[in-house]
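None of the figures in this text is laboratory data; all of them are computed from the coordinates on show. If you're wondering where the values come from, they're calculated on a predicted model, not measured in any experiment. Cβ atoms are built from the backbone, for glycine too; each structure is taken alone.
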Structure P
Amino acid sequence: MNECTLYSNVERYLSDGKGIAVKTTGSGREGNIADGFHRELIPLDPENLKPQFAETEDGFCLIEPITPPERMIILGGGHISLSLCQFASACGFDITIVDDRPAFANAARFPMAHVICDTFEATLEQLTITPYDYVIIVTRGHRHDGDCLRMLWEKEPPAYLGMIGSRRRVAGLKDVLEEEGISRKWLDNICTPIGLKIGAITPAEIAVSIMAEVISYKRMPEIARHPVNDSDLENDMITYLAKNTEPQAVVTIVSSMGSTPRAAGAKMSVNIAGQVTGTIGGGCAEGAIIQTAVRMIGTGTYRLVSIDMSGEVAESEGMVCGGVMTVLIEDGSR
């Protein structure tokens, strides 16, 4: 199975809202891809979402967990949503904006999002909520907040559910919804008042506090409601590798220890001209890997390379580093 076909299959899993893992084995630290290198898709272990790399006398084994991209569903298209949409896009979230007012729900206002102009109830009735969704309720009133919560109560729990509002009004809404039969435990799991306590006042500051809380639920196992994917893989690289047909070498960080600019899972594609898509951290260390990768294009080979980011390498780049990372470079032009 070539690279395009494999990553196209990965994309199909992700588009269906499912995770998958890629298993790569090699017969040594370097060799010919045709002889001692094998890659296949295997079922995802939802309880173990960290890249796994092991070397033995017989070679190496790498397992890369890949989960669907996180989606942020923002219910309400007001001023906070404007800033939040920009921050979420920069952090790699797929974004859906919902509002029933055409002036607040349009592509010109939210060019980086999928915009739905309809009632919150009608939209949530159609949307499938998954463990990879982060739902933000920032509507213009508690009547709409209640409508959203009634619909969400009937769906699968998202990775994060937060709602804006004062403590007094939120408490009153929770009491009403509990009387209607919604679980108090479920209501108390809503992040409200929304956002981390940073003294935010302006819409942009409030958006920062919300984004920070969302990231904490995404990255911190002690508070996350679902297993945390610790891979540094950016899903845009999956799309790129599924579509790219030009000669390339693919670089993957398979392990990292200590302070390194990127972690296990990060990928970079290098073409014959030395141009890159993605990054493994930049600087001189990445530059040296790019040169090696260019030389490997068309050779049908692979190689594991260890990079020491302490000492002279870190000093030459003005970085405070003390880590080591191992990368897999492979000719991806086959």
Structure Q
Amino acid sequence: MGNKKMLSIFLLIVMVFVTVLSGCGTKTTTSIPEATSGGQEDKSKPDKLTPISVAIVSNTTSFLPLYVAEKKGMFEKYNLEVDLRKIEGGVLALRGLQAGDFQFIASLAESIMTSVNEGANMKIIGSLSDQTLYSVFVSPEINTIEDLRGKAAAVLQPGNGVDIIMRWWLKENGLEPDQDIRMISAGGTPSRLAALRNGQVQVTVLQPPNDINGEQAGMKRFVNLSDELQNYNHTVISSSGTVIQKQPEVARAFMAATADAIAFIKDPVNSKEAIQIAIDSMGMDQEIATKSLDFVKDSFPDQAKINVEGIKWAINAVKETGSIKNDLPVEKVIDERFYMTN
């Protein structure tokens, strides 16, 4: 009986020991992450040539990387067949993005923020210029800030990025928009320059290449805003929620091609070719293309990365205009998952 009792106790101990070991083994197995399926979420580009449309909202030098990517076959390298379409005005581009007519748009960041705040399914995924390219231009008789008191400033339209920047600069320098100075909606950059030249307004903001045109017309570059505004995204790349969620490989491919184009432009060896692409694609002459590219080149961010602090600044600036009334976390505006990885 004693031997049987001892045997039973021994078997019970063995069973408990095996159970404990089995439990430990189970824990070890479940802690190892499962391998990814290798689906679209992991692809760097589509499996086959994929047609997409991209809206460009103005004919300015900050958009040059997209034209370089087109001319140098960089989009095709990543299986993208890209139709670059010039659209007059960010509103039409935004509507096209929401409707699925465009997979990407290159535009000012502020309109994207306002749209997201209103419920639009889109996000900023990259930047074509991570600092402001605006300069404040004034008519020849303006010599000081105080000379602008009682005068008129030209913007594109209320709540637009141009309007926000103009108002910010005036306030920073002691002038209250709509009180100390009239704010006039004059339209796009060429129209604002025309209003400045003919005396309708005495101050506006211009960007390359129109700033060169302004100087040639005898207007005065009063200040380069990049000296005063340290964090900004002059031109951003945005995509719809549909592309981001259902075609992430297309977003990665587009960002990779854009990153390649930026690297090409910033390499001094390619300066002449980049200038020629600007001349051919954007209708600039040699002098304006050369000066504009020299001014803009340092603003092209490596890998087309977003200046996140610049996005935060812009959200707050848009809030001050009343266009955004609720809290808008930066995470709802940007998505940084699509940068090219080496």
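Assorted remarks:
- Parent structure of the calculated result 1.2, given that distance in nm of label points 7 Å out along Cα→Cβ at positions 60 and 188 is the read-out and P, Q the choices: Q
- Looking across P, Q, the calculation of distance in nm of label points 7 Å out along Cα→Cβ at positions 132 and 252 that yields 3.7 traces back to Q.
- For Rg/Rh (Cα atoms, Kirkwood Rh) computed as 1.03, the structure of P, Q it came from: P
- Structures P, Q, by relative contact order in percent (Cα under 8 Å, 6 or more apart): label with the highest value: Q
- semi-axes √(5λ) of the Cα gyration tensor in Å, for residues 212-283 alone from the coordinates reads 31, 20, 13; which among P, Q: Q
- Answer label among P, Q for the case where helix-only ellipticity at 222 nm (-39500 (n - 2.57) for each DSSP H run of 4 or more, over all residues; to 500), calculated from the coordinates, equals -10000: P
- Origin of the value 3.2, where distance in nm of label points 7 Å out along Cα→Cβ at positions 92 and 228 was derived from one of P, Q: Q
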